[in-house]
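Here, each number is a calculation from the coordinates, and none is a lab measurement. Quantities reported herein were computed from a predicted structural model and do not represent experimental measurements. Cβ atoms are built from the backbone, for glycine too; each structure is taken alone.
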Structure 1
């Protein structure tokens, strides 16, 4: 998304509107400029609601409300642009909006509007993430739960998503282990330890790890781990 001006702070005293014109790059927006040069980009609904027109004098309270409306419009445009790039959880989007200085009231209004349109859904987000992780670089349930928590998904939603996506934990561990390679001339004890650590970092439980390590190293040839077989 191209650079987008954040809403300016409203003057503390009454001010007169100098111009109300279409935004130079976005016909869905209207730029309202005051006599002192302060301007806000808002939608037509806001223009009508405030009866914005040149030479109209706005009281301090009206200016404050206009600034708030501009923040809502700004947050909405930003949120849509971010969601076009990748899915977000509600908590992620809230944090990002706040980092950009969006007031809490504008954040709440934006999230509510996104939810009402089906554009923000933590359950759908969680299921998509679990499905993507299981198909890409397989991870265990513990790792998936940790990632979902880090992205602001509550425990109930996370468990529901994991249950909905199902998936065989043993099969996922096997697929993860298939990516691992033993080192030449590495003894089995060291190889077993490295593979177990590799799987543990990916969130698999001890019982699963033990079974997969035994399988994976049994499949390896003697040359893989123990050097050449004796003659």
Structure 2
């Protein structure tokens, strides 16, 4: 318990450090805009519910018994989300998918700020997703490939893309928008922890997700591109 509280306290410190780094060093891209889309609300809600419905169905158990079943499922999530966006006339090319060399370096630094101090202080084994959990490099790489469509691309498109674009249609202040989307992003992850942790620890873990959502949102508003967020999300989930 004490060790867990210590780890989560340090997560808060690292999150604040990441936010400061983005605020100070990552320059706002004035050549791109964050799109405003009132019609993105329903695709966002569909994207939010799709994973929850699938997770509550027997589909997860069935796919778990099939080789690469979750790989098929994760790519299906993304394809279905793209179809929903097409139906509701959400043009995905309105979002920026570009990343500059500097932005890529910033993403690597942000990942390092998050991972390296934790490994030095606590060792790598406590991290939620890392190479220590796998019996071979091959299985580790498979898991990385599995997580590219979902959660990395899928969640960034849903939260930093569709949700933020919807909120921008009603709220002008980017800081308020970022707080709202980060809170929603964190809270929807709460049920992921309740089956494994006490309510208190599940709340702490959810708080960590809220901070992660805020960091990703801050990065999105600075770069105005989903790709840096996708890469950082993937690195945070697989290292």
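Below, the figures for the structure above:
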item	result
For distance in nm of label points 7 Å out along Cα→Cβ at positions 28 and 92 computed as 2.2, the structure of 1, 2 it came from	1
Value -18000, calculated as helix-only ellipticity at 222 nm (-39500 (n - 2.57) for each DSSP H run of 4 or more, over all residues; to 500), assigned to which of 1, 2	1
Identity of the structure behind 2.5 (criterion: distance in nm of label points 7 Å out along Cα→Cβ at positions 76 and 156, calculated), options 1, 2	2
Label whose coordinates, when Cα Rg over 2.2 N^0.38 Å is calculated, return 1.00 (choices 1, 2)	2
For 4.9 (distance in nm of label points 7 Å out along Cα→Cβ at positions 52 and 172, calculated) the corresponding structure among 1, 2	1
Label whose coordinates, when volume of the Cα convex hull per residue in Å³, for residues 100-163 alone is calculated, return 107 (choices 1, 2)	1
Among 1, 2, structure where relative contact order in percent (Cα under 8 Å, 6 or more apart) as derived comes to 14	1
Comparison of 1, 2 by distance in nm of label points 7 Å out along Cα→Cβ at positions 44 and 84 - largest value held by	1
